[in-house]
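Quick note: the coordinates plus some simple rules give every number you see, no bench work behind them. This is a predicted model, so every value here is computed, not measured. Cβ atoms are built from the backbone, for glycine too; each structure is taken alone.
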Structure I
């Protein structure tokens, strides 16, 4: 897909929770069950379902970790639906999503967040809120982390350490489809060092690994 020119922005600094104003907590306009049904309407491949469930779990962990516990459902459902259009419309990724999501009653703020994860690749919506920046950074990274985990005897993130992930990150041939550039940009947008992003996202994936595995067992 054609890359979009990066826009200069001073939005690399995270949006602090206290700067959003009182009573500004984001709420999802659809339930988690409705979101899962919507995901499965357009996605049948187990790989895509597993990735969506993983990103959902990672986003829920980050919401609590970064002090947005009241927005956990919004963060999680955004993660669950972030690739809603990819399986059926790969050439229209983040272009077809708004149509599919609006038909299901998804709010515009969640639609923007979903599309922002493709900024600079297939979307012009730039990550602005901290939640959007986390999704942008963690989406690609979850793929790299899981690829690393599958290389281990345990086939799990539970014993994966940052040093092992860093080694694979430097090897551009390993999991070549996981963009190192986007992961690095994501860390920069959050104002974090790569090690911090790696460490947090490994912990986030550990938090949901068992639940995702159980869900995939039910799907099979």
Structure II
């Protein structure tokens, strides 16, 4: 693996399916939603092909003028189980804690509704690690637009000028929206995936444990 990437001055993480194994919760809520609107059942495989965009980006196309009502049904179904089922991936806390120790600037940029995202972080007791938590609806636009990254970096001294950031920032995520957002905001895109299908500009790690190893190795080179 190429470890020539600059050590980050800040690290931003996606939440769902990057740090948290939330697919079972999300899928359960989506099934409740479809049943509520008498829509055909979705398999887990079909659900996992969803885009990862925010509700305000996807629900108007799916539900038309009923999208606000559909959003509420979905959020109620999600909230009914999310804390009981919330499961961090192996070494997720360790990689967040290490990034915090080494940079002091760790944030979350997610397309999960901001209030629910903060509920989950508080439930885990992880607030101490994050200088910023930006969820869907917290910025003018959601991922893949760069707005949530710029909002997260407010007050850090890291600014976006002339197409790049004034210090290296790693953006870690699992989806295409994360990679597009990272590129648009001038971050190093870091994708959690089994193999690199993005090209040389993307650092690919299989999981949180491998990301922790990469950060540790990069820190040793400082």
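Among the shown structures I, II, from which was the value 2.5 of distance in nm of label points 7 Å out along Cα→Cβ at positions 29 and 149 calculated? Don't skip to the end; give the middle numbers.
On the way: I: 3.3; II: 2.5.
Comparing all candidates, it corresponds to II.
Looking at FRET efficiency 1/(1 + (r/R0)^6) of positions 77 and 109 (r between Cβ atoms, R0 = 25 Å, to 0.05), point out which structure of I, II has the largest value.
On the way: I: 1.00; II: 0.55.
Top value of FRET efficiency 1/(1 + (r/R0)^6) of positions 77 and 109 (r between Cβ atoms, R0 = 25 Å, to 0.05) goes to structure I.
Hey, mean count of other Cβ atoms within 10 Å over residues 69-76 derived from one of I, II reads 19.8; which structure?
Numbers: I: 19.8; II: 16.2.
Going label by label, the one that fits is I.
With Rg/Rh (Cα atoms, Kirkwood Rh), for residues 37-124 alone derived from the coordinates and found to be 0.96, which of I, II does the value describe?
Working: I: 0.96; II: 1.03.
Going label by label, the one that fits is I.
If helix-only ellipticity at 222 nm (-39500 (n - 2.57) for each DSSP H run of 4 or more, over all residues; to 500) comes out at -18000 when worked out from the coordinates, which of I, II was used? Mind dumping the intermediate values first?
On the way: I: -18000; II: -12500.
Clearly, the read-out refers to I.
One of I, II was used to compute Cα extents along the principal axes in Å, and the result was 57, 36, 34. Which label is that? Please list the in-between numbers first.
Numbers: I: 43, 43, 36; II: 57, 36, 34.
The correct label is II.
Who wins on distance in nm of label points 7 Å out along Cα→Cβ at positions 165 and 197 among I, II, i.e. which is largest? Intermediate results must be reported in sequence, preceding the final value.
Working: I: 1.1; II: 2.5.
Structure II comes out on top.
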